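Scrolling down, you'll hit the structures one after another.
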Structure P
Amino acid sequence: MIFPTIEEIKKMRKNLGISQKELARVSGVSQSYIARLEKGDINPTYERVRKIYDYLSRSGMRAENLEITAEKIMSPFVISCLPDDSVLASLNKMRERGFSQLPVMNREGKVVGTLTESGLNDLLIKGATLDSLRKLLVSKVMVPPLPIVHRSSPISIIYPILRYYSAVLISDGGEIKGVLTKADVLKAVEIYG
């Protein structure tokens with residue numbers, strides 16, 4: 001049997017939303033081993049790669065076949081920011097909560113965009129200072145909104161969307177009621193799968 005390359009395994013892990021720590025736990029190795037493996041610093045054994053690949057494959061299949069609805073596993077606490085908030089204040093909000101993105105909502109509660117950690121990192125790499133981020137408005141750096149699905153949508157339909165987005169927003173009656181991430185789906189696989 002031919003397995004994917006280490007780069008493909010890394011991409012598969014990230015697409016599933018599995019942390020290096022979690023993959024290390026189920027593979028019986030340390031988190032630093034997974035990090036070194038993904039960097040190409042070590043040459044793993046066939047058995048180790050097979051075990052890692054099997055776990056990732058099973059997780060993906062179970063998530064795609066999970067027939068519970070979004071409302072059962074979503075987080076009902078949606079933290080957002082306004083388009084006219086400062087980027088620095090929003091970045092601090094993201095860091096405090098451990099989020100990699102925030103939905104941007106207008107004052108009427110309509111989702112108008114997304115503020116992403118990767119977008120903010122790009123600004124810093126390009127030389128933005130903390131002072132400039134304090135003056136910069138979210139509306140100037142936000143990207144299009146995360147996908148929005150109804151609370152009754154089955155996970156089997158949402159999971160493929162999560163291959164391309166880090167999260168989906170959950171709505172009911174036109175209002176955002178929750179958020180669902182890859183990590184939420186993986187927790188559900190362990191509980192319901």
Structure Q
Amino acid sequence: MAFELPDLPYAMDALEPFISKQTLEFHYGKHHQAYVNNLNNLVPGSEFAWATLEDIIRKAAGGIFNNGAQVWNHTFYWNCLAPKAGGEPKGSIQDAIVESFGSFSAFRDEFTKAAATLFGSGWAWLVKTPEGKLKIVQESNAGNPLRNGFTPLLTCDVWEHAYYLDKQNRRPDYISDFWNLVDWTAVKNRL
């Protein structure tokens with residue numbers, strides 16, 4: 001089974017001015033595509049030749065895990081963003097955030113801190129625990145919360161390739177812009 005780069009849910013320039021077309025051309029068109037290509041070169045003849053990305057995340061190690069998780073993580077990330085989005089969530093996702101973090105502002109501050117302070121490359125995630133509570137987790141490199149039994153709701157990619165063309169080394173500026181693009185309807189639907 002060959003994995004394919006899924007289509008972006010918006011045009012390459014749709015996230016401007018917060019994420020540039022040039023960043024999407026490299027991040028999606030080069031980095032995400034490379035993970036797909038690498039995975040397709042690694043899985044033939046392995047026990048994961050017919051596995052889903054979720055099975056690879058839960059069971060694989062080494063290069064198969066790293067590339068499979070990065071294909072999944074990036075696809076998920078693109079679907080956390082939308083043009084003309086952002087703001088505060090509404091409905092059940094807002095209620096769950098307030099219940100778990102006290103307020104949207106407290107949640108946003110904690111998530112921003114998790115994204116900004118993750119050492120090196122990786123991901124900040126909002127997840128639902130098996131007990132139904134919301135939690136913020138940091139995952140280094142290709143880490144994915146599915147591996148720990150959590151349901152991913154929202155992620156922020158803090159690998160440098162996510163922001164370096166636009167922001168150079170200013171990760172906090174990228175994270176600030178991230179909040180203008182969060183698709184709260186998609187997050188709510190995952191809840």
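If mean count of other Cβ atoms within 10 Å over residues 105-112 is computed to be 12.9, which of P, Q is the source?
Matching structure: P.
Ranked on Cα Rg over 2.2 N^0.38 Å, for residues 41-152 alone, which label among P, Q comes first with the largest value?
Structure P gives the largest value of Cα Rg over 2.2 N^0.38 Å, for residues 41-152 alone among P, Q.
With helix-only ellipticity at 222 nm (-39500 (n - 2.57) for each DSSP H run of 4 or more, over all residues; to 500) coming out at -14500, pick the structure among P, Q it was computed from.
P
Kindly point out which one of P, Q the value 0.96 was derived from, the read-out being Rg/Rh (Cα atoms, Kirkwood Rh).
It must be structure Q, since only it matches.
Have a look at P, Q and say which one yields 21.4 for mean count of other Cβ atoms within 10 Å over residues 73-80, as calculated.
Attributed to the structure labelled Q.
Laboratory data are not the source of any read-out in this text; all were calculated from the coordinates shown. Note that the coordinates shown come from a computational prediction; the quantities given were computed from them, not determined experimentally. Cβ atoms are built from the backbone, for glycine too; each structure is taken alone.
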